[in-house]
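Several structures are given next for inspection.
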Structure 1
Amino acid sequence: MDSYPEEYTRRLDMRRIPRHVAVIMDGNGRWARSRMRERTEGHAEGVNSVNRITRLASDLGIKYLTLYAFSTENWLRPAGEVETLMHLIGWTIRKETPELKANNVHIRLLGEIDRLPPEVAGCLAHGVEETRGCDGLNLCLCLSYSSRWEITEAARKLAALAAEGQLKPEDISEETMSSHLATRGIPDPDLLIRTGGEQRISNFLLWQIAYSELYFTHVLWPDFDHEEFVKALEDYQHRERRFGKTSDQVRDDSPEPADN
């Protein structure tokens, strides 16, 4: 294990590490442009940030890390950039899968994977299969994903069940809806981080982040390093998560500290 976790575990309350962190990785293109480079070089540099944050999340005991890697809307980008991104995704997964498996990281995919080029989908499927037995960090990659697509697909599935007489409309609950989303079986994010300075959600996990803590930073994704990630976790740990309750109720519900 690298030496950094010891430093960060002194700064963080390890009893309050979020179970699930989601990240909108924004700023690759601006990072490249500020250095007079091609946008694709920014995406390549962003892969290094993915590697850094995945390793640290795993070492800190975070159970789910969900990364917004390629949105449904990203298909509208110039064809050359999309092609490069697809190649980069496939190459990265193929290269990193052995190390992810060695570190007990389970790759999970969310999105319209069948829209991806066959060779990229093949690399991803191999990564998922190779890490299926891992029970450490769940690395959830959102590819060709949008929340409106996900919710629409869930509504279609529920409508089909109702039409077939397998489900009564009045029996549809929040739990029923959640069980038909792409994230079924995955707990909602405790913390959503967006890099790059923008303060919007961009069609990402709209159902799941109803009570997530939001953290926005001006740091561009390729510059988002261990220190920046820990800053986000520190900020999260200073939040009071009330879930609709009052502060007094939250304090009353908190367990008493154990005696030494």
Structure 2
Amino acid sequence: MLRALFGEPPREWEGHPLDTVQTIERFARLMHEKGAGEAGAAVRYRRYAILAEGLLRSMDELEQSKYAARRYALKMTKTSVDEMSSAERLDYYRHVYYDKNTYIRLFSLLDKLGMLLNEMLGLRTEKIKAHFSYFTVLRTMRAHGPHAHLAERLAEWKEKHQDALNRLRNRRNTEIHHMNAELQDDLLHSLNSDEGTARLENIEANMRDLEAGWEMACRTLDLSFRYLLKTGRGPAHDG
């Protein structure tokens, strides 16, 4: 959809993201098949199918936002907003919009996956923390014997990109709870500059973080849904 902004055809999944999409689609089909009927378990299966389809849409929206952020980032040639023409400023603000959209959507996707894993694997993370994140679910899973192997594999991807995830989380928290993340960068640059001129944040470094977050999300989704398919688990409380 967003590639139309640049006169490009719609994206076609390929490589590992394609494998991830196909894995989630297989899971959704299985849940729909198990959800035929009106029994209580069938209703839960249909719910799991809908949650999986929602994660597919979240994955699509995350990739599109990252792509648009990258395309607008490539247009940046100035080091401060003051040096930009009005057209360049519009492109910069578009980059900022999609940059924010990407890192906010990244953690939203992970938390939705965490909710699904928590429910399907019977982890009961809500007993530890009422409002839990994916990362809380991962810690619970690592301590939960039957699923420790999955947890270790998921943790490998988290730890591989831990520095990038920390920076993205800080930017997300700043944006949501404090002030516009890019304005905080501008303020810090201004305070540390002899000229008092606000310099742009390090856009290329930010894009590398988004790419790392995207890889972590894809690998995490793929591992999680392959595990759910391999174990053939239904609702945990069905025995």
Structure 3
Amino acid sequence: MTAPRFPRLSGNALKLIAAVSMLIDHIGLMFFPGLRILRIIGRLAFPIFAFMIAEGCRYTRSRARYFGTIFGLGAVCQIAYYVAMRETYLSVLITFSLSILVIYAWQNVKARQNFLAWLILVGAVIGVWLLNQYLTIDYGFHGCMTPVCAAICMPRRGVTPVRGEERFNNLPTHVALMGIGLLALALESGGNQWWALFALPLLLLYSGKRGKWNMKYFFYIFYPSHLLLLEGITLLLQLTGHYRIYR
């Protein structure tokens, strides 16, 4: 008898799961804060997107463009958020932008393996840590480092892995390493953040392929657009005097 095979999930499928999870999380945050289950479901989003950030750093053809896209979108969202809410809380897109910079520094270490490369890496990590001491960044320092954990044993596309890395360049190792980052984040944050660890089995089903359709730009615009939609609904409910029902 042939052993049953688990279904494989493309990158698009995993991102769709994360997007739906994020939407449910923000609906719970904005309209139903008493329903903890919505916030628990939402914990799946960050680990999946974090892992895909590491994958993006691995496969991107232009590191500058990849960073610029994530950071630029994050900056636009921050400006809009500050104008609307007067809040300086930095979103997860800024978190991931910092992750990308540290991953690039780590890739540089593996490519060059010299003192300057190590110095840049250490400086990048310390810089991210210092920023988290003075600014309120989504998921904090451990959140910034979670995609870095996943990328430790990921060689860049077209680059020869460093000696010994081949043995660890596999999906279970990448997921396990990111699990260490999630565990550190859960130990720091506590509460619902422990549920983020349940995203790891989903990541183990990753097929390593993007999927049939190029949905890159959909996921780029999903974050700001769904927040804009929810804020619009909130404003409408406030204007009609019904928002208190949901709170």
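Every read-out reported here was derived from the displayed coordinates using simple, explicitly stated rules and does not represent laboratory data. Everything quoted here is computed from the prediction, not taken from an experiment. Cβ atoms are built from the backbone, for glycine too; each structure is taken alone.
Work out the source of 19.4, 61 here, i.e. which of 1, 2, 3 gives that when Rg and Dmax of the Cα atoms in Å is computed.
The value was obtained from structure 1.
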Exercise for the section: Name the one structure among 1, 2, 3 that FRET efficiency 1/(1 + (r/R0)^6) of positions 49 and 169 (r between Cβ atoms, R0 = 30 Å, to 0.05) of 0.90 was derived from. Expected result: 3
